[in-house]
Structure 1
Amino acid sequence: MHTYFPYLICSDNELEIINEQRDLNDYLHSLTAEQQQHCVILNKQGEYFDLAFNLATPLTNIELARRVTQHLAQEGHCCLTKITSLTAPQAFDLLGIK
C-alpha cells in the first residue's frame with residue numbers, strides 16, 4: 001500500500017481528504033462494498049488508483065474541478081464558478097492541502 005499522504009478520494013459525488021492512514025481506514029469503513037467499487041484515489045502527483053492501489057482511470061480536469069468546487073461550496077466557500085478545470089496540484093492547492 002502506498003503511504004504518501006495526503007490523498008483525495010473521489011466517490012460518486014463526494015470528495016474526501018485523507019491525511020493519514022487512520023483517515024483512510026475510517027472512510028473505507030463507512031462505505032459499502034458497492035460504494036468502494038466507485039472510489040478512486042488521487043495523489044498530489046496526479047496519479048489515480050483504485051482502493052487496491054492499482055492504477056485507475058483518471059478523472060478529467062473538468063470533472064476534478066467540479067468535485068473540488070462542490071466540496072468547497074459545501075464548506076461555505078463562494079466565488080467558485082470561474083473554476084472549470086483543475087490539475088491535481090491545483091486541486092490540492094485550492095483545497096489548502098500541503
Structure 2
Amino acid sequence: MIKESNSNEHLILVKNQYYKNYLQKELDRYKYIKVPTKKMSLTNEEFVDWAFELLSPKELSQLISMIETAKGRSSSVRPILETIAIGIVQKQTS
C-alpha cells in the first residue's frame with residue numbers, strides 16, 4: 001500500500017516536471033508574453049512560475065494540449081500564450 005502511494009506521487013512529480021520543461025522549452029522562443037488587457041508583459045520565467053502556482057493540473061494538461069494542437073496545425077503559439085497570460089494575471093491579481 002505504501003509502495004503504491006509513493007509510486008503515484010512519483011508519477012505526479014514526473015508529470016509536473018514534464019509540463020514545466022515543456023512550457024519552458026516553448027517559452028524560450030519568446031522573451032516576453034504580452035498581456036493585452038493589462039498593457040503589461042510577463043517574462044517567460046514569470047509565465048511558467050505563475051502557471052504552476054495558479055493553474056490546476058487539469059488546466060496545465062489542457063494548456064499543453066492546446067500548444068501541441070497549434071503546433072500540429074503549423075499555427076503560431078503566441079496568441080494562445082497571450083490568452084493564457086490574461087487568465088494567469090487575472091488569477092494573480094484577484
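Throughout, read-outs are computed from the coordinates displayed, never taken from laboratory work. Everything numeric in this text was worked out from a predicted model, so none of it was measured. Cβ atoms are built from the backbone, for glycine too; each structure is taken alone.
Here are a few things to note about the model shown:
- Identity of the structure behind 36, 25, 16 (criterion: Cα extents along the principal axes in Å, for residues 28-83 alone, calculated), options 1, 2: 1
- Origin of the value 30, where relative contact order in percent (Cα under 8 Å, 6 or more apart) was derived from one of 1, 2: 2
- Source structure (of 1, 2) for helix-only ellipticity at 222 nm (-39500 (n - 2.57) for each DSSP H run of 4 or more, over all residues; to 500), computed value -24500: 2
- Given 16 for percent of Cα pairs over 24 Å apart, calculated: source structure among 1, 2: 1
- Mean count of other Cβ atoms within 10 Å over residues 36-43 - highest-scoring structure of 1, 2: 1
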